[in-house]
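As structure tokens, here come the structures.
Each value in this text was obtained by applying a stated rule to the coordinates, not by laboratory testing. Only a predicted model underlies this, so the values are computations on that prediction, with no experimental measurement involved. Cβ atoms are built from the backbone, for glycine too; each structure is taken alone.
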Structure I
Amino acid sequence: MGTTSKVALVTGAAQGIGAAVVRALAGSGPVAALDTQAEKLSALATDLGQGRGRVVPYRADVRDSAAVEAVVEQVERELGPIGILVNVAGVLRTGAAVEFSDADWETTFAVNTQGVFHVSRAVARRMVPRKAGVIVTVASNASGTPRMQMAAYAASKAASAMFTKCLGLELAPHNIRCNVVSPGSTDTPMQRALWTDERGGDAAITGSLETFRVGIPLRRLATPADIADAVVFLTSDQARHITMHDLCVDGGATLGV
């Protein structure tokens, strides 16, 4: 699909959608798997093996601008020029907006928005002289549809999505594409943390009049691989004329709006 031999950097790579993206890209070229969870990163790298498509774990906190700059420099020194960046790192803090703490608000934006800015800026600076590269940010369908108890998460994802589109406009003259993938409810540790039992996914599928959710028309949760497939498409040469686009992968939960 045109991703072969390109070095990829994936944030939030230790689990969920990030790990699925790493798995999808592994084998095409070296993948730098970035996260704060060192043990999970090491296990993922070991599981996927070595060779041309080897996965190399890197530990860094995307909230730390200096640490991000240092690790991006390290990746390029050790693996080569980064041709693909996928921003997946994210956190979810829920609660009523009028009762939400400063700490939870600041953490949400520090990871979901500032983290995307820090990593994208560091990588894009290096892509520009090379006149090549692809950046994909994993946002959320909540970035365009209000959700109860999710004001901080939705706002942070909306900000990162619009940042990515603006970045795409600025970088288009340099042959660098920037796109967004917006998942809906996906079977990940983040999603399962919202459940009260193993049937928690049924509520997302069915929807709720009380919380103004229409449910999922396709009657299933997404898997992390479903989201990874969309990401890989947008990083590939098959999407070479697509930039500043937001691809919603939510089974119809936001009714195509």
Structure II
Amino acid sequence: MPELPEVETACRGLRPHLTGARILALSVRDRRLRYPIPDHTERMVAGQGILAVRRRAKYLLFELEQGTLLVHLGMSGSLRLVPASMPPGSHDHLDLRLDTGQTLRFHDPRRFGLLLWTPEPPERHPLLRDLGPEPLDPGFAGDHLYRVARGRRLAVKPFIMDARILVGVGNIYANEALYQSGIHPARPAGRIALARYRRLADAIVSVLGAAIAQGGTSLRDFVQEDGRPGYFAVSLKVYGRDGQACPGCGRTIMQRRIGQRSSFFCSRCQR
């Protein structure tokens, strides 16, 4: 599933190509995505100029002259800029044809992605209004995590993956940030000191920033807007490396399920 770095990479890659362009037409070949695409969507976006492209959590927001297009890549979705003359392939469900001669094509084999147009400010949309802060915002710090965690018995790994608490920290990056900060993923969130949460917040920002710089993880289906994969997978320290030696101490990396997700950690380096 594309996580925050993959979506941020797509956002940065698409922004210079889409900002200022005008939508000539939206072609929908299959409306059966995570939420069915309403029949009026083509009519509402046709002819509109794209004013800005930004990200909120794992959503791409295309701000139009009227309203906003919300796009989510789901489990296996990707966006590609292709010539308008290129015929669609299998699982190419949507085309956003632009006045630049290019088409933004949405490919989604599993159809868990979405495209919705909303006339209201996107922050008020039900999909976005209850989301927590962005880890890449300048004001984000461990103090927020420490404050929200008070009295919580939930393990810290699912705690930081809860989008109502903090957006965009998916399974891969939660494992890596907890390793980097020396915190065991099963430790109760309410039993972590402020200083350790500050280290964890710094690790989250560091891990996400490094992944963005390298184009995401690309463990399965994600590709950038020009079709190139990300390369952060080669930098992973613990994720997917159970049975291998910890790069810090040499002890064997362990795996167990925490919060219904596979967790990877070093029992010596993480406490």
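Observations on the structure shown:
- Each of I, II could give mean count of other Cβ atoms within 10 Å over residues 16-23, but the derived value 16.5 comes from II.
- Computed 0.10 for FRET efficiency 1/(1 + (r/R0)^6) of positions 24 and 176 (r between Cβ atoms, R0 = 30 Å, to 0.05) - originating structure among I, II: II
- Looking across I, II, the calculation of Kirkwood radius over Cα pairs in Å, for residues 8-71 alone that yields 12.4 traces back to II.
- Among candidates I, II, the computation of percent of Cα pairs over 15 Å apart, for residues 80-143 alone that gave 58 used structure I.
- Structure from which -7000 was derived, helix-only ellipticity at 222 nm (-39500 (n - 2.57) for each DSSP H run of 4 or more, over all residues; to 500), options I, II: II
- Answer label among I, II for the case where distance in nm of label points 7 Å out along Cα→Cβ at positions 48 and 208, calculated from the coordinates, equals 3.5: I
- A value of 20 for percent of Cα pairs over 31 Å apart, calculated from one of I, II, originates in structure I.
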